[in-house]
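Any read-out appearing in this document is the output of simple, stated calculations on the displayed coordinates, not a laboratory observation. Since this is a predicted model, take the numbers as computed values, not measurements. Cβ atoms are built from the backbone, for glycine too; each structure is taken alone.
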Structure I
Amino acid sequence: MINAQDDYARQREEMVQEIIRGGGAADPRVLAAMRKVPRHEFVPQEYLAYAYDNRPLPIGERQTISQPLMVAMMTEALDIDPDSRILEIGTGSGYQTALLAELSAKVYSIERYETLATRARETLASLGYTNVEVLVADGSQGYPERSPYNRILVTAGAPTVPDLLIEQLRIGGKMVIPVGDFSYQALTLVEKTDRGASYREITGCVFVPLIGKYGWRPEETESDKR
């Protein structure tokens, strides 16, 4: 008889194989992290049966846990070194945060909603992640107190790339951020050099809006989303 943990491990492996087939990631470190992190711990109880499906799921506050294929693509694009210090904008459930924590030395994660931040902290702590700090703040302004960062990941759609986030990147650092309007964004890789920043589109995507001083204003959105 297969126990629940073995069944979840099997489902994670099936999820990873689907990611590989879909071209989401090929980096062995990224795939190993996705095999390890228990996505089912980050979804609400009513969605446990769908925890390893390749689709986003609601997590409350009109937010979602992102599609695994997109998570893999964003994580691989960051090209994370084990000694990296990472800033994540949009903690959400904490699933992406856990993957970043597996791959790096330290993760600072900013969440707009206190309810989500509290839940993510509790889940991450219960899984033994000690290299993560979750804060409630305006993510569009980053977290200058701990900058500069080797990598920045933004998990909400911005109208433009905030200059303040580029300022918080180290020279040689990389940022992945969705940029566009409410209905469509371009997942964009920003690389910072001593001559400035370069930009490359990775793929099309749709994320909830980045709300804040350097993102969308709440009144500009159709509903109160991040």
Structure II
Amino acid sequence: MSRFIAPSMLSCDFGKLSREVDMVNRSQADYIHLDIMDGVFVPNISFGFPVVSAIARESKKPLDAHLMIIEPDRYIENFSRMGISCLSIHYEASLHLHRSLQKIKSYGMKAGIALNPHTPASSLNDIIQEADFILVMSVNPGFGGQNFIENSYRKISRIKEIINNQNPGCMIEVDGGVTRENAPLLYDAGADILVAGNSVFGSEDPLKAIKQIKGV
């Protein structure tokens, strides 16, 4: 069973961005997670291309970008140019999801489908074969520090069943309310990659927090 962790830079101290990226570089993290919000698809704005470029220049970890934006196709090429390795777009924001996922792959990135908490696992039945990973939102997207939605365990298990039947190589990423306490339960439910923001950057010892969430 895979156990990967992707610290979310949304929770870092942007006044000390270089230091925060260096900490993740030195940690046992597997990815750096970037939350891109447009203030339209979600009620918040995070950061854009200049910050992504600054992180990309210093990162020694693969970059995992989660687009919480409308019309994501307009920016796929831009994210590829900045060195993004994994790019996820929302099921709820994509009018032509097959085409969008194929476009992401055409630029050499891994293509992910992000699902809001209210979107059922069954929505993936006709699209799962096009995805390299599924990003399960275990909070409503748009803000950090929210409480974990308990039904997420069952949803992850259902998605795992679909994956096993249709696309065994597909991975499950979970974002929202991840802590060292619920991390083992999420892995047991079928998660491969855990996104952790406040539980890492809000910790007195972020390096230790990453190690604990990863379970190593």
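Ranked by relative contact order in percent (Cα under 8 Å, 6 or more apart), structures I, II are topped by II, which has the highest value.
In terms of FRET efficiency 1/(1 + (r/R0)^6) of positions 41 and 201 (r between Cβ atoms, R0 = 25 Å, to 0.05), the structure with the greatest value among I, II is II. For distance in nm of label points 7 Å out along Cα→Cβ at positions 121 and 193, the calculated result is 4.1, so let me know which of I, II that is. Attributed to the structure labelled I. Comparing FRET efficiency 1/(1 + (r/R0)^6) of positions 113 and 161 (r between Cβ atoms, R0 = 25 Å, to 0.05) across structures I, II, the highest figure comes from II.
Ranked by FRET efficiency 1/(1 + (r/R0)^6) of positions 57 and 97 (r between Cβ atoms, R0 = 30 Å, to 0.05), structures I, II are led by I, which has the greatest value.
When mean count of other Cβ atoms within 10 Å over residues 153-160 is computed for each of I, II, the one that comes out at 18.5 is II.
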